[in-house]
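Asks: Structures for review follow.
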Structure P
Amino acid sequence: MTALAAALLTAGALAGCAGLGNGFSSMPVSTNEEASYVASPANIASLTEVIGRNPKDPQAYNMRGSVFGQAGRREEALADFNKAIAIDPNYAQAYANRGLLYRQSNQLDLALADYNRAVAIDGSYAVAFLGRGMVYRQKKQLLQALADFNKAIQIRPDNAQAYYNRGLLYQSQTQHQYAIDDFTTAIGLSQQQAEPFIARGLSYLAVNDVKSAASDLDDAVELEPQNAQAWASRGLVYERMNDKDNAAGSYAKALNIRQDFEPARAGFARIGGQYGKSYSTTR
């Protein structure tokens, strides 16, 4: 595998920590439009009114905390999850949501403690097993991560996130056929996000199935035209196919989105890309 392919695989794995709808478990959203509505000031104000009428309702605090989390207001989200847990110390969902906040801020030990508490309270809570598995993967405790992803899938066989994250684990260990199988299942369950197409495309590339890799990366950039990871990965695939115009166009597109994205910068330089020149991005 080339150094650039390895870098893109790493970038894909990191994106997977937040990608594929890994939002707050009590408030899943499937589109940017829905996410904007959920995190809107009007919705937050409405939930605040609910809390005003029900100040001892842990679900109300958990719901508003989820919305604060979607809006990126993490301190307020944390305060609401803390309040929900103070009212009901056995509220598994609030522990899982707080665990997600800690995981997103790389406070992995705190996240692990919250996910442990959530699964101790509810042994059939797939979201908590998935979240804990992601923490274990970040901590390089891969056997524990695999066990949790397997458990999440056993509980919820329709959980695209669990298949996707297990696929990332397999991919990180160069078990690409297992990874491809899991990414394929994730795509079958949730076809509207680019991450599993990117990941599967990179695994196809790693096993030299360049045609399938190109198809997946074409789909990824169509789904998310502003995804720099997708464009840079597509550039690598077309570079491997010796289609330098399409490769340069893909790398250039990635750099237009993220000027500091080193895999795209390196790829563009490697194929002799020229800044200011127009390149094709058509299939």
Structure Q
Amino acid sequence: MDRLNSMRVFCLAAQAGTLSGAARILDMSPSMATKHVDALEERLGVKLLHRTTRKLVLTEAGEAYLESAQRILADVDEADAAATAQRTRVTGMLRLNMPLSFGMRHIAPLLPAFCEAHPAVTLDVGMTDAAVNLVDERWDMAVRIGHLHDDTLQARRMGSCRMILCAAPAYLDRHGVPRTVADLANHNCLAYTLSSSAAPMQWRFGQDGSVTQPIQSNLRANSGEALLAAALGGLGLIYHPSFILGESVASGALTPLTLDHPCHELGGIYAVWPSNRHPPAKVRAMVDFLVQRIGAAFP
């Protein structure tokens, strides 16, 4: 028999004065209520109730056990209520991890609006381009970009992401404009060392990334922002997501390039969280918020 249920039957029986009264409250049969108390007494090795056909009388051991059992059940009910509140009320600490450049450029500016809408939530934000384990590192959720392969996570697509190949006009004036993927072998190509879709010294083209091209570079970095600064300074070609290069292309600081194969489709922008049928309300609120805001910016 379940120990907590048995304790609950015992406490209600003591209050109601009969096992049938406890059974009615718990919507179970009197015989089942009797089995619960029998199992409890057998487990403890003491008599808790003197039972007659008309009423129940607590033994000395039963009186002592009743006080402790009521306190334990109250603590359990309080813990259940707190857990339920986390699922239904937008409250508590929300630990959110995201890629550095995307987070700085596109999510950090949105956070004041989220905090204003949900004042009972405290945000703990981590930004890194390195992959993190949500469960081991105790993140409630994360933003991931690309193609998802982790089936231990639930995900919701927030938007699309594409790659752009470009360079500063000054670089193109000095070194010429590449026309084909093969031409990249003759250019300085700024290399990103944390790419999940290709080796640092290899770029992929074609929608499915099936066209590969080895590159040469005098600068490798694990930061898209560092490579952007180098590209703006005319150091070489940069092949990065639109969320990093879009503003510089729009302003004319970088010139987009079209080769004989299209740029690789990087995949989607996703909100992910550990597999759970009932994620906390704070996670659902942040996911809904980001889907609305990011989806509008990256359709």
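Asks: Given a computed value of -12500 for helix-only ellipticity at 222 nm (-39500 (n - 2.57) for each DSSP H run of 4 or more, over all residues; to 500), which structure among P, Q does it belong to?
Replies: The value was obtained from structure Q.
Asks: Moving on to the next point. A value of 20.3, 64 was computed for Rg and Dmax of the Cα atoms in Å; which of P, Q is the source structure?
Replies: Details: P: 20.3, 64; Q: 30.9, 103.
Value 20.3, 64 for Rg and Dmax of the Cα atoms in Å corresponds to P out of P, Q.
Asks: One of P, Q was used to calculate relative contact order in percent (Cα under 8 Å, 6 or more apart), giving 22; which?
Replies: Details: P: 14; Q: 22.
Going through each structure in turn, the value belongs to Q.
Asks: If you rank structures P, Q by distance in nm of label points 7 Å out along Cα→Cβ at positions 61 and 189, which sits at the top with the largest value? Working shown, then result.
Replies: Details: P: 3.2; Q: 7.9.
Looking at the calculated values, the largest one is Q.
Asks: Looking just at mean count of other Cβ atoms within 10 Å over residues 117-124, which of the labels P, Q belongs to the structure with the highest value?
Replies: Checked P, Q; max of mean count of other Cβ atoms within 10 Å over residues 117-124 sits with P.
Asks: Comparing P, Q, where is mean count of other Cβ atoms within 10 Å over residues 141-148 highest?
Replies: Looking at the calculated values, the largest one is Q.
Asks: Of the structures labelled P, Q, which one yields 4.8 when distance in nm of label points 7 Å out along Cα→Cβ at positions 69 and 245 is computed from its coordinates?
Replies: Matching structure: P.
Asks: Distance in nm of label points 7 Å out along Cα→Cβ at positions 157 and 253 was computed and gave 3.1; which structure, P, Q, did it come from?
Replies: So the calculation was done on Q.
Asks: So distance in nm of label points 7 Å out along Cα→Cβ at positions 77 and 101, computed for just one structure, reads 5.6; which one of P, Q is that?
Replies: This figure was derived from Q.
Only the coordinates and a few stated rules stand behind these numbers; no lab work does. Everything numeric in this text was worked out from a predicted model, so none of it was measured. Cβ atoms are built from the backbone, for glycine too; each structure is taken alone.
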